[in-house]
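Laboratory data are not the source of any read-out in this text; all were calculated from the coordinates shown. Only a predicted model underlies this, so the values are computations on that prediction, with no experimental measurement involved. Cβ atoms are built from the backbone, for glycine too; each structure is taken alone.
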Structure P
Amino acid sequence: MLASETMSTETKKALQGGEFLIRASNPQDIFIPEEFNEEQRMIAQTAVDFLAAEVWPNLERIDHQEEGLMQSILVKAGELGLLGISIPEEYGGFGKDFVTNMLVTEKTGAGHSYSVAMAAHTGIGTLPTLYYGNAEQKAKYIPKLSTGEWKACYCLTEPSSGSDANSGKTKATLTPDGKHYLINGQKMWITNGGFADIFTVFAKIVDPATGVEDENLSAFIVEKDFGGITLNPEEKKMGIKGSSTRQVFFNDCKVPVENLLSERQNGFKIAVNILNIGRIKLAGAALGGAKAVVDQSVKYANERIQFGKPISAFGAIRQKLADQATYCYVVESATYRCSYDMEQAIEALEAAGADHAKALLKGVEQYAAEAAILKVAGSECLDYVCDEGVQIYGGMGYSAESPVERAYRDSRINRIFEGTNEINRMLTVDMLLKRAMKGQLDLMGPAQVVAAELMGIPDPGSMPGTGADDSLLGDEKRMVANFKKAVLMVAGGAAQKLGLELAKHQETLMHIADMVIDTYLAESILLRALKLAEMKGAANVAEQIAMCQLYIHDAADRIHKYAKEAVNNFAEGDERQAMLMGAKRFSKNTNLNTAELRKVIAKKMIAEGKYCY
């Protein structure tokens, strides 16, 4: 049970996927990390202790891919139950909820190459069988995957099919006796490929009589011992050097027909749904990595003496530390908000009679747009924090002897993993619009209201700085409400003007997506700050309030820029002028001394010598 489950049922009104754009949330409706219960904190500490004992002392050995080392660490993780947090107890796992699973993902995310191997095994390697396998398949494979006795990988990407996954050329042909499929093809960038025992392989089934292939992919559970599998040497990579990454070749690999996963031609759906889970989990892992770099940055800034005092005493360094911490805190707020919304959706579907696997997939799918948002936000947070970490270290940051050098190299892949950030930005808008077209999300009604508002006299009370709301973070509440209007104005205008052609205007989609991302993150930190202030008193969370103000005020400037560029892409004449005025109105912020806010945020971390939020 989550600590937040003590809330009354009246206050538990999670928004449906995408509804954050058209409905206000109550701070009491969300889950915040300060509410983790004792059991969850103990599990998290187990993950932290495991990294300290088995991973961090061995980073060099891991990066050199010492024979058998990664496999042995995965087995040790399995012995502690860290590979089976979300696996049902009947298959040897702990059967914990989605939020607890996300917490473990975050804590192990600081493990560099190890975290990649573990995430590939527990996520894309195991989940297709867990959620789509039949009873016999799950009974055969999941217990050994849960303990780490068998390691897993996921074979989707091919040389000619990356973002366009369904264009893969790997083929599966039924043998004349009807007992096996022969798989032939090539897969690349396969994480854990060098030591995996179980491969989830995506291929198109070919009719042996006609040679006609299916339109969509199918998925297969392939054991390495089936034969017909060869591997290229390990890829030489910029970062995550300890992660096994191979090309995998299938040459008449003989797979029993009973190892077809789910239904024929259901592979693309499996891939998409597993990626929804993978995206939000990547955000959690990136968050864990980012927090570790903030710890290192604060520690070094306190130890490095220049001009007779630690560099943490200087404003330029304090600004960097504050911005690192704020970005982490914002991403954390949004990640656990969404994770809890997903968990509530899963529980509601189970209560309505769905089995756990179907409930989980459906619950996560409902928040696919938010998962894409978080994948972008988490990976870009980690990149930013690592870059600033190197800068704080100065010359030492460029040395392979410093911890931030490895973090900097390892971070870069996350903007490519689980779909590039460009693809995820466009998917965010696409998924929101599709939910609207299906009648699951009323975007056009509120968009029309905003369009009408543009023609009227602005309501002074809706503008920050008016004093209309004297409550805590009153200006920030108005700003977030206006951010939503800006998104609806631009997205609605683009959809109306461009229609079905909008999908071809990728530059416009990217700007709209950036507005959506900043809006979701801004509201998430606002809700968290308000809830925390209610729990502990505003005076006791001054730093968190400062982070909320800092992020939202900076977001206003970004949203104005994104809105202006998007409008200039598609609008003309009076319509453009009206929308540009609306963009300025809906992104208005107040005058704040952000240098003072950053000092407040950094001061506490410097005193405690770590990321402490």
Structure Q
Amino acid sequence: MITQVNTHSEYLDPILLHRRHNANDLLQVLREAQEHYGYIHSDAIDYLSEKLNLPRSKIEGVAGFYSFLYLQPRGEYRVLFSDNITDRMLGNMDLMASMCAQLWVESGKLSEDGLLSINTTSCTGMCDQGPAMLVNNIAINRLSNERVSAICELIRERVPVSAWPAEFFAIEDNVRRKDILLGSSFKSGSALAVLQQRGADEILNEVKVSKLRGRGGAGFSTGSKWDFCRVAPGEQHYVVCNADEGEPGTFKDRVLLNSYADMVFEGMTLCARVIGAKKGFLYLRGEYRYLLDHLQAVLQRRRQQALLGKNILGIADFDFDIEIHLGAGAYICGEESALIESLEGKRGTPRNRPPFPVTSGYLNQPTVVNNVETFAATSLIGLNGGSWYAGIGTETSSGSKILSVSGDCDRPGLYEYPFGVTVAQVLADCGARDTQAVQVSGPSGVCIAANEFTRRIAFEDIPTAGAFMVFDQNRDMFEVARNFVHFFAHESCGFCTPCRVGTSLLSNMMDKLAQGFGSPYDFAEIEKLNVLLQSTSHCGLGHSACNSVLDTIAKFRPAYEKRLAHKDFVPAFDLDSALSQARQMTGRDDKGAHLEREDESR
């Protein structure tokens, strides 16, 4: 045992040293340890427990919360197929079945030789270029039968992922329409130069004048948030950029961080000066692990340009730096208080609010949490002024909005518009034809039917974090909603019973309808479950879990009615079907080997 612990110390000690033996960095320590060893070994947990002075139960609890962390071996190659609805539409399940067959491994299990495991994961943020997968947490997109077969051969030959063909990992921005942000010729340091001339008070005033609202979907006033945090008492103030865009169908942050990172980091630095922060964090979703080195390089360049670090731009009391924390596969960490818990090395469980992060955020200190697009927009406001920004969009929704367009259209990708654009205009621009429905803002958002396409993307009509998923007349909207329901059941953090149990019950109900055991009784049960989730769930995940089902029942009812095979209630469990394996083993399939089923039509 001592020899084993010493072996683990060889790779754990440098990680702990880099993280300054800080227990708040537990998630990062575990993630980096797994990248070295392949999973989090039991002896490694003992070693970390001693070095970080943490109970073993807490370390195991944190590791067990995040789907990208493993307490048991998952193989040298850990393959996760993205299972968003758009990946399903592109044939991801057939591709996964093909890989499982070629490599003789069962989905969800470790291969007998311990070489690999294959499973599904939630949306990987590659909806514009799917089907996609993660291999050892590195993204590969545009999967095809040929590419899957090539990957199988590389795995058989045990070629390290770092030596795989570069084209497998080529990820495009796919910017289709630019406006004030994506079309900006922003130069690094230009907004900070204005700050240097005008001061923090003037910058805050410009953000207020701009009427900028948070681009995460809730739409809270950015200027008010910064002001509340600025005056909140505390020993330290913090800036946090929420780059954990886990909402299926959303991928704008991926592009902004890849090609517009300076705008994002500059916006964070402006905020730091306004609220008096010395430290900032970029919380990057684990699916975007491939961006980490690039973003670290951008930060280092900004330090060399005196745009980060001590005495920024020569201002004696302006010290601010940014650290990147990588998530590990937990959708709930997109909720700002859950994200802060994760930053502190804990399970990503949403906090009770109030108090809000602006007064009690990271380490219970005043903290501003804005998303990637919001911080990028503040750089433009700092450079061009609040009045300029407020003059774009609508009276209630100023500025522009970036939409992540995917699904049944010729040109998926990013589209930026001034607020107020109609759904119909976006559909025309992206080459959508014969469109049946659009899901705006992901599974937690709203499903728009064809008679609503004149509605507008704006806080006063259809607010959105950015997802815009297109479904043509060939799509079964029941199956779309069913996919969303399974997503919520998978991503529930498990903290509160209504959500933990309710999302599972909803998932089972949709499966029951899909398997031919549906009746009007099940519609009534879904309605009851929605009331329960809305009134008793701890956070927004539970509140919105039924949205897609209720929307599609109301707007695409025939997709449900054709699954109502019974007039009265029938149980989901079919004993006769469950005995099919026994019949196969005995070679019997005659009438006597089947259970008689009552004719519900009588």
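Remarks
- Top of P, Q by distance in nm of label points 7 Å out along Cα→Cβ at positions 249 and 529, largest first: P
- Rg and Dmax of the Cα atoms in Å, for residues 41-184 alone derived as 18.0, 54 - corresponding label from P, Q: Q
- FRET efficiency 1/(1 + (r/R0)^6) of positions 57 and 193 (r between Cβ atoms, R0 = 41 Å, to 0.05) - structure with the largest value, from P, Q: P
- Origin of the derived value -13000 (helix-only ellipticity at 222 nm (-39500 (n - 2.57) for each DSSP H run of 4 or more, over all residues; to 500); candidates P, Q): Q
- At a computed 3.4 (distance in nm of label points 7 Å out along Cα→Cβ at positions 441 and 569), which of P, Q: Q
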